[in-house]
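Right after this note come the structures.
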Structure 1
Amino acid sequence: MSSMEEVWAYREETLYPQLFGEKHSGIYVLDFDVFSSLGAEDIDPAWLHLGVFEFEPTPARNSWLYVTSGGSTPWETEPAEYDPEAYSWLGSELVIEVAEQPKDQWAIKLLRRLLAFNVLLAHGRFGEDKPLLDYGDRIPMGDVVREKGAVGLRNVVLAEPKHYPATAQLASGRFDFLHVVGITDSEKDWAKAHSSEALVRLLEVHGGFPVTDPGRKAVA
């Protein structure tokens, strides 16, 4: 029977390198500031062990990839209660890809904020009826994803990845990868009328998915 630490180690030391490559840095952990920026002052210290890894490009992938680690850790489940068929804790980890390593670490900051937001959602900090982050969600992010002179990707949409497995298995249960891509205000409005899935298809046609390009033009 795997302990929580063994589940954690398998994800970070075996699963992620298999999927995303051996060369990486991190973990860039969450801190009190990221939670307080979301209005949460009273938090579980365990949440400060969650964070983000940075993976360098590989022969098979020419992008820099960032992935959260901790959303699928079975923090609140004893090993005897693990269910491989169920979701492990939040049931998801977040991923974003960019063409070049951001000098200001905006990709890390963005995923840390989204992960903290999801943790707070799971614990009813925004209302007991608020669902966890999932495919198709569109989330405003302000000026996190911006390049000088560009229109600004002030929102993100969460999509199901096609170029790496969308679901992974741990001893404690399974989890989904939620692929994050930056979108403009006009694209967010377009998706409200046509669906997030339709927007992702449109972005893919125009080179805006799966890699987020802060300098691109709006496609809708």
Structure 2
Amino acid sequence: MLSCVALCVVALATTASANFTANLFIDQVLNEMRFQVSQNALDPFYVLPFDIKVKSNGIGNRDLKAIFSQGTLTGLAMLGRRGDCSYGTFGLGMKLGCYISLRPIGVSLNGIVKGDWIFGAMHSITTSTSLGADSYALIEVQGARGRQAVLDRVTVKPLTMNTFVTQGRLDLNKSRLDDFVKHIHAEITRQLDITLRGTYSSVLATVVSRHFMP
């Protein structure tokens, strides 16, 4: 019985030590990313233009079209670890996985809309989008202990967002407003996923390669 307790204590201590080592590794990497992300023009990041359509759902309204020609995404330089990392053997080497909170990210969009009411002319609006606390990405790094670390992948998990019109006005019923916001969230998710798995991952891979696998 005492042997079992002793083994359990050792296992817990080993796990805690491994978590601490992995946490320290990714914290150092993300601290360096604060500078590198800005240097590589990723914070702020300019959102690519896009347009959305919301269909009429009644006699008193018509199809709405919104064209967002300007937008900025901020916060990629401020991403931090979410909870403890996992760390263990992987094949002949080691692998660590760390969840990164995307909550610091915010998106501001400027656009013009037409069709939010039956007699309305084209007018401008600005929207502001924030990511929820449960929005995160998974960073995986692998390599032989004491050798150069290698970024394996960045995986973006399902995102939650909140969007509000901060300038101008949208005259939409709840159903159409929900549809409008849904389209915005889908486009932000698409562009953020491309950026995190593309340019951001390239910068991250360079930073990771400067460190030895713990």
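Values quoted throughout were computed directly from the atomic coordinates according to the rules given, and no laboratory measurement underlies them. The structure displayed is predicted, hence computed values, not measured ones. Cβ atoms are built from the backbone, for glycine too; each structure is taken alone.
With FRET efficiency 1/(1 + (r/R0)^6) of positions 94 and 174 (r between Cβ atoms, R0 = 25 Å, to 0.05) coming out at 0.00, pick the structure among 1, 2 it was computed from. Please report the intermediate quantities before stating the final value.
Numbers: 1: 0.95; 2: 0.00.
Working through the options, I get structure 2.
When FRET efficiency 1/(1 + (r/R0)^6) of positions 38 and 54 (r between Cβ atoms, R0 = 30 Å, to 0.05) is calculated for each of the structures 1, 2, the largest result comes from 1.
Hey, FRET efficiency 1/(1 + (r/R0)^6) of positions 78 and 110 (r between Cβ atoms, R0 = 30 Å, to 0.05) derived from one of 1, 2 reads 0.85; which structure? Intermediate values should be presented prior to the final figure.
On the way: 1: 0.35; 2: 0.85.
For FRET efficiency 1/(1 + (r/R0)^6) of positions 78 and 110 (r between Cβ atoms, R0 = 30 Å, to 0.05), the value 0.85 is produced by structure 2.
From 1, 2, which structure was Cα Rg over 2.2 N^0.38 Å = 0.99 calculated on? Checking each candidate, the match is 1.
Suppose helix-only ellipticity at 222 nm (-39500 (n - 2.57) for each DSSP H run of 4 or more, over all residues; to 500) works out to -7000; of 1, 2, which structure was it derived from? Let's see the in-between values first.
Numbers: 1: -7000; 2: -12000.
The read-out was computed on structure 1.
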